[in-house]
Structure P
Amino acid sequence: MILGDIQILKAIEEKEIIIEPYDRSCLGTNSYDVHLSKHLAVYEGEELDAKKHNTIREIVIPEEGFLLQPGTLYLGSTLEYTETHNSVPFLEGKSSTGRLGINIHATAGKGDVGFCNHWTLEISCIMPVRVYPEMPIGQLIYFKVAGDIENYYNKKPNAKYIKRNVKPMESMMWKNKF
């Protein structure tokens, strides 16, 4: 079941959902709009290796915007820091973003109960497109969880993305055992 606006507001009041900064005008019928921070990053290497730490180069989006290029994976982050303590957050692109040919996540649209951080975006585009800091980039949709939770993300000893950071985070796949 997807939470509607009244349920999202109630969860915010009860601190089950935390959004900073919070703006009531960003609350939709059944979602909350999030915005692109000024931070982007690209991988430094020409080839990525799942067993190695792939380093990134940071980009700060200037006020006049930054031109994304097709064929490049950009890591971005949401302006908003969020916490979700009893529902599953899903991050989806806004239709206006999609109509510009921008994809905001490759595979990681679902968060875990207990995720407390800014969202890292895996941004790609179909054609060159200029993006700006604080532009609407996506929307969070919250799904109610059936039953109790034993393994909250922010309490897992092996959670890789729990250090609060407004900057995008590179893949930590190399920390897995395989």
Structure Q
Amino acid sequence: MSDEIDLTPTSFIVLGLLARLSEASPYELKQAVAASIGNFWSVPHSQIYREADRLARAGYLSDRREATPGGRPRKVYALTSRGLRAFERWRETTSDELPELRDPGLLRLFFDARPSRLAPVRLEAHRRQLESYRARHKLYAGQAPRGPLLALEAGIAHEREWVRFWSRLAGEPEGPS
């Protein structure tokens, strides 16, 4: 069955991951999100499961049942040509849409939280994330496809800026960047 449906960012996440993985179960898609784009785009796990089914019903994905050692068959999805075309069109479309900045620390600052109390905690959290991104970049440099490395470099730049911001509010030197 092939229906016309609205494709959402979650749709493109599923399509894009399947373009990279060739085929995957919803659980494998969930793991791929957690190991990659989950660092900059949150998607509830249940949404990945529902979206894969929705895309299959609309003809963007094919699915098949695969036997498992436990006896319960698992569903495995793959892109159809329709799904690949939709993904490629989306990937090549440009947008001037800006991201929504949803930072709990900024929300607290807006409502007059004391920077002297908030900043050291936020600073440490962003320092940890920056180090995590740097370690991942070092591990993947030269091995990962260009797109994920570029996204990781954007994450590093983003975290560097947060470290600068919260360092200033905490009254601390930024340290090495």
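FYI, it's all coordinate maths here, none of it is from the lab. This is a predicted model, so every value here is computed, not measured. Cβ atoms are built from the backbone, for glycine too; each structure is taken alone.
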Calculated from one of P, Q, helix-only ellipticity at 222 nm (-39500 (n - 2.57) for each DSSP H run of 4 or more, over all residues; to 500) reads -1500, and the structure in question is P
Value 12.2 of mean count of other Cβ atoms within 10 Å over residues 101-108 was derived from the coordinates of, among P, Q, structure Q
Value 60, 34, 32, calculated as Cα extents along the principal axes in Å from one of P, Q, is from structure Q
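Comparing P, Q, where is FRET efficiency 1/(1 + (r/R0)^6) of positions 53 and 117 (r between Cβ atoms, R0 = 25 Å, to 0.05) highest?
Once FRET efficiency 1/(1 + (r/R0)^6) of positions 53 and 117 (r between Cβ atoms, R0 = 25 Å, to 0.05) is worked out for each structure, P has the highest.
Distance in nm of label points 7 Å out along Cα→Cβ at positions 69 and 165 computed as 2.5: which structure among P, Q?
P
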If relative contact order in percent (Cα under 8 Å, 6 or more apart) is calculated for P, Q, the one returning 30 is structure P
